[in-house]
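Peer 1: Several structures are given next for inspection.
Read the figures in this text as sums done on the coordinates, not as results from a lab. Quick caveat: nothing in here was measured; it's all calculated off a predicted structure.
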Structure P
Amino acid sequence: MENASKAIIIAGAVIIVLLIISLAVYFYSQSTGVVDIFGKKISATEIKNHNNSFLVYDGEVLGVEVVNSCIKIKEYNVNARLPIKVTVYPEKGKSYTFSYDDIEQYQNVLNEVNRTRVYKGTVAYSNEGIIDTITFEPK
């Protein structure tokens, strides 16, 4: 009986030690500024750099900039860890959305955007604070 109670005490101690180690690992990962998105670890610096490259499209842009941004985002999305979805309204009532494999929608945007028109660009963020969508609408 004495051995059984010692075994239970040792098992309890082992469980407590494992719990303490698990908590230490959890708090360490939280304090490093790393976000886990779809199993991909992304640092706060990487998120900031990502967002800064696309914030230029938040606000008024000319149609030629819309086309250039679509080309840039299309190329970026090919190998991106954080692909961006783009929706363009070349005119009222018509829209095209593409991400990285929607070649037809992408071509429609390039063909139908009025390059001299002013568009309003709007960026949207994911729950992790990362720009994941850009929308262009005629102003």
Structure Q
Amino acid sequence: MNNRTLSRIVLIQIVYEEAHQNVLSSDQRIDELIEFNLFNRLKPKKPMITELLNIYHEHKDALGEMINACLKNGHFHECPLLLKCIVEMGACEVLYQPDLPMPVIINEYIQMTNFFSFDDKVSLVHGLLHQIGLQRQTDQLKSI
């Protein structure tokens, strides 16, 4: 595990808390989650966390619509909340962090899926993020 991975774990915790409690996280809460980590030798990257959290808040509705469109049954709202947070944050990075290679992002969120004990959902997460990544590539080609 590295600092980026740990930052993603903290980010998923924050997004989960926000969705569960229906409130936005304060800067103080972000600091608390960064300080309380089980991997003492690693330190989450607050700038990465806050940047992705801001991008997520700005594009949350569009992310949900895109994920829902990728599902054959279109019932993303029926997924467990934590799994939704993992997929939404993965989609957020795939779409809005073009400087990172898509396979690296997808692999990280597959690890997150395993980390949070959704081993049986790895193929779902991989498939959704891959489809969204392909859409990003298609959109980039159209803009050339």
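Peer 1: Determine which structure produced the value 51, 14, 11 for semi-axes √(5λ) of the Cα gyration tensor in Å, calculated from the coordinates; the candidates are P, Q. Could the numbers behind the result be given before it?
Peer 2: Values: P: 51, 14, 11; Q: 24, 17, 15.
Derived from P, not from the others.
Peer 1: Oh, and also: A value of 1.30 was computed for Rg/Rh (Cα atoms, Kirkwood Rh), for residues 11-82 alone; which of P, Q is the source structure? Kindly include the intermediate steps, with their values, before the conclusion.
Peer 2: Numbers: P: 1.30; Q: 1.03.
Clearly, the read-out refers to P.
Peer 1: A value of -24500 was derived for helix-only ellipticity at 222 nm (-39500 (n - 2.57) for each DSSP H run of 4 or more, over all residues; to 500); which structure in P, Q was it taken from? It would help to have the intermediate numbers written out before the result.
Peer 2: Working: P: -16000; Q: -24500.
Source structure: Q.
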